[in-house]
Structure I
Amino acid sequence: MLGLLRKWFNSTVKTEQKKEDTMKKFLIVGLGNIGEKYAETRHNIGFKILDHIAENETLTFETLKLGDVATLKVKGRNLILLKPSTYMNLSGKAVKYWLEKEKIPLENLLVVTDDLNLPFGTFRLKTKGSDGGHNGLKDLQDKLQTTKYNRFRFGISDAFSKGRQIDYVLGEWDSEENSKLKERLKTSAELIKSFALAGVNNTMNEFNGK
């Protein structure tokens with residue numbers, strides 16, 4: 001009887017430990033398009049933010065299935081940084097694969113993306129919402145079958161003339177934007193770390209609108 005109780009107790013402890021370990025893992029996805037010609041475009045701000053984190057934390061991305069991956073350890077949390085290699089419009093496939101592979105709960109997913117509806121450099125962290133016409137988010141919604149996932153929208157503004165939207169989002173940052181990007185990238189990294197350490201609600205209160 002004592003042996004059975006001990007076995008049950010050990011099993012319960014292991015299960016709780018696995019659950020706790022899972023809750024300490026986060027998937028941080030930067031949306032963008034692969035290839036040098038897209039590297040400095042507005043649409044690739046998700047990649048750029050993750051590259052900034054990797055450079056400052058001395059991390060190296062490894063090319064794995066459906067994307068480039070690096071892991072950042074912050075105060076007991078593991079942040080898996082993912083840059084999908086599927087191109088923007090098929091981002092959902094990579095996100096779904098890595099969520100399942102790493103057994104990461106949906107509430108620990110953060111998707112970093114550009115947003116035309118926000119002034120340049122403005123932050124908006126949300127826990128749900130529509131795709132807003134963004135093809136990357138549209139595919140994510142389709143693959144995950146939900147609109148309830150965390151997304152960090154980085155404003156790129158809508159300073160383009162009628163019919164020029166595609167040229168604008170796939171265009172490179174102008175000199176004024178470039179001069180402000182360094183500070184915005186630094187604060188973006190702080191937001192992402194806060195998401196993992198302080199939770200989404202505290203992070204929204206601190207960073208939204210900054």
Structure II
Amino acid sequence: MTAKTTVVKHVTIYSVYLLLVWTAYRFLRLQLPDQVEELIIKPIIWLLPIFWFTTKEKFPLSSLGITFKNLFPAIYLSLGLGAIFVIEAVLTNFFKYGRFNFGANIGNMPILSSLGLSFATAFSEETAFRGYIFGRLWFTLKDEWSANVASSIIWTIVHIPIAFLVWKLNLVSGILYLLLTAAFGIGSAFIFGRTKNIFGSILLHVLWEWPIILFR
């Protein structure tokens with residue numbers, strides 16, 4: 001079995017596994033604290049299989065973007081694109097409510113704890129989708145944009161359960177959220193494609209997530 005065949009097999013298995021297991025987890029709607037879900041459950045479900053596949057493929061961790069190379073270009077790109085997502089979120093808020101409604105929705109956690117939790121979430125999700133799925137698809141397809149679109153579609157599908165089962169959004173709000181999610185996925189993969197550094201995607205994830213938290 002060639003390296004490309006092995007990678008395609010692993011990406012397919014992992015994508016189906018994540019869609020099924022994470023959807024089932026959301027469907028069960030276990031009322032676990034966010035800290036438990038994001039710091040324990042998600043790394044176990046999302047990251048352990050990736051590190052196992054990476055070992056089997058004999059790829060280094062740097063193939064997932066876990067590296068200090070191109071760190072500052074990754075930060076600059078994520079800050080620039082992140083500003084666009086903030087503006088996008090503000091405009092979405094205005095059109096949704098007919099006015100600016102900036103009521104924060106961060107629960108009872110201190111803001112620094114919430115921010116730290118956002119980085120933990122971003123690390124798991126970006127390592128999975130940009131570092132592994134997008135990176136491996138690019139390796140096999142040899143076409144960045146095909147890999148970008150394919151990984152972003154999977155990324156969007158994975159977010160359907162939280163939109164409708166957890167947040168209980170109506171159809172219009174749910175579709176709007178998923179469109180924004182898809183746009184983010186494409187932007188995050190674009191930054192990863194320029195830098196091969198996962199931190200840029202992680203920072204962009206936080207910059208994308210917080211306007212949604214604060215303005216939804």
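Just so it is clear, none of the values below were taken in a lab; they were calculated from the coordinates. Remember, predicted model here, so these are calculated numbers, not experimental data. Cβ atoms are built from the backbone, for glycine too; each structure is taken alone.
Can you spot which of I, II the value -14000 was calculated from, given it is helix-only ellipticity at 222 nm (-39500 (n - 2.57) for each DSSP H run of 4 or more, over all residues; to 500)?
Answer by label: I.
Name the one structure among I, II that mean count of other Cβ atoms within 10 Å over residues 46-53 of 23.1 was derived from.
So the calculation was done on I.
Give the label, chosen from I, II, of the structure having the highest value of mean count of other Cβ atoms within 10 Å over residues 30-37.
That would be structure I.
Among the shown structures I, II, from which was the value 3.8 of distance in nm of label points 7 Å out along Cα→Cβ at positions 142 and 190 calculated?
Corresponding structure: I.
The value 37 for relative contact order in percent (Cα under 8 Å, 6 or more apart) was derived from one model only; which of I, II is it?
The value was obtained from structure II.
When distance in nm of label points 7 Å out along Cα→Cβ at positions 86 and 150 is calculated, the result is 3.5; to which of the structures I, II does this value belong?
II
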